[in-house]
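Please go over the structures that come below.
The numbers here are math on the coordinates, done by the rules we state, and not lab data. If you're wondering where the values come from, they're calculated on a predicted model, not measured in any experiment. Cβ atoms are built from the backbone, for glycine too; each structure is taken alone.
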Structure 1
Amino acid sequence: DCFRGESLASVASISKVLLRSKMDGDDFGSEISIEGGEILSVNETGTNKGTIIEVRDLFYNVPARRKFLKSTSREGALISDIISRIALSNPNISIKFYNNGKKVLHTYGTGNLKDVIRTVYGKSISENLIYFESAEDAIHLYGYI
């Protein structure tokens, strides 16, 4: 399934978002800057094919919500877990996740699930996986155990 962006408006309302997107075949892409749900600018930009969503200062304008957050390292770990799950279920999408300027995860969007598993869980796990595949009628299952 594709990411359709239903939650993007919610995230944009409580953070600072820079969204860049370019379709294959277009000469230029678009860049939208949003803070606290308000669109600050929409510009034509040079960018690579695809979509980049950069979220900064999450909850910057919601001090009451920020008060109830756990430590920044704990919240970062929870977000990292969600991003990892998204990466594992979408090996064809390149994902870069930074927390406080430090790269936490980078997948390349090659479509190779084992590469994503290696990135998320490490070399020792990925080297010990067993691939399985089964197809019957309209059902096709594959994965690693």
Structure 2
Amino acid sequence: GRSPERVRFATLVGASRVLAGDLPSARRAVLEATKGRGADLVIECTGQVEVWEQAPGFARRGGTVVLFGGCAAGTVARFETHRLHYDQLRLHSPFHFTPRAVRQAYELLCDPSFPAERLVTGRFPLSALPEALEAHHRGQGIKFAIEP
């Protein structure tokens, strides 16, 4: 992630390594950390087509790439088919709004050991909704509370 708040939060909830910055730098860091092998599991959760397209490049031969972040309707992603086929990469694109997933998310947010209050990094009055949306589009914060 590029947002300092998101990087801090990932570390707070247990991430052992957080890669911040542009995709080529992050890919180099993954390859360095895995001695050139690549990651066993890559989870994309941005919904940005550029990240979808580059996610397989982070995976090891036989690795799994989970394309979790939904892109806008009509978006077309391009992948190098040779690498997908011959390196036997598994692509998985789950839709995450199942009743079970919602229940698990609810339980996590209600768990006293999970720092849910840290997710809200900004508060805006309803009258400042355009500013909150602009901050979100700039990648600031994690979640914003809109208060009446």
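Here are the numbers for the structure shown:
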item	result
With distance in nm of label points 7 Å out along Cα→Cβ at positions 50 and 106 derived as 1.1, matching label from 1, 2	1
Highest-scoring label, criterion being mean count of other Cβ atoms within 10 Å over residues 74-81, among 1, 2	1
Among 1, 2, structure where helix-only ellipticity at 222 nm (-39500 (n - 2.57) for each DSSP H run of 4 or more, over all residues; to 500) as derived comes to -10000	2
Top of 1, 2 by FRET efficiency 1/(1 + (r/R0)^6) of positions 18 and 82 (r between Cβ atoms, R0 = 25 Å, to 0.05), largest first	1
Which of 1, 2 leads on distance in nm of label points 7 Å out along Cα→Cβ at positions 26 and 130, largest value	1
Winner on relative contact order in percent (Cα under 8 Å, 6 or more apart) once structures 1, 2 are ranked, highest first	2
For 1.19 (Cα Rg over 2.2 N^0.38 Å, calculated) the corresponding structure among 1, 2	2
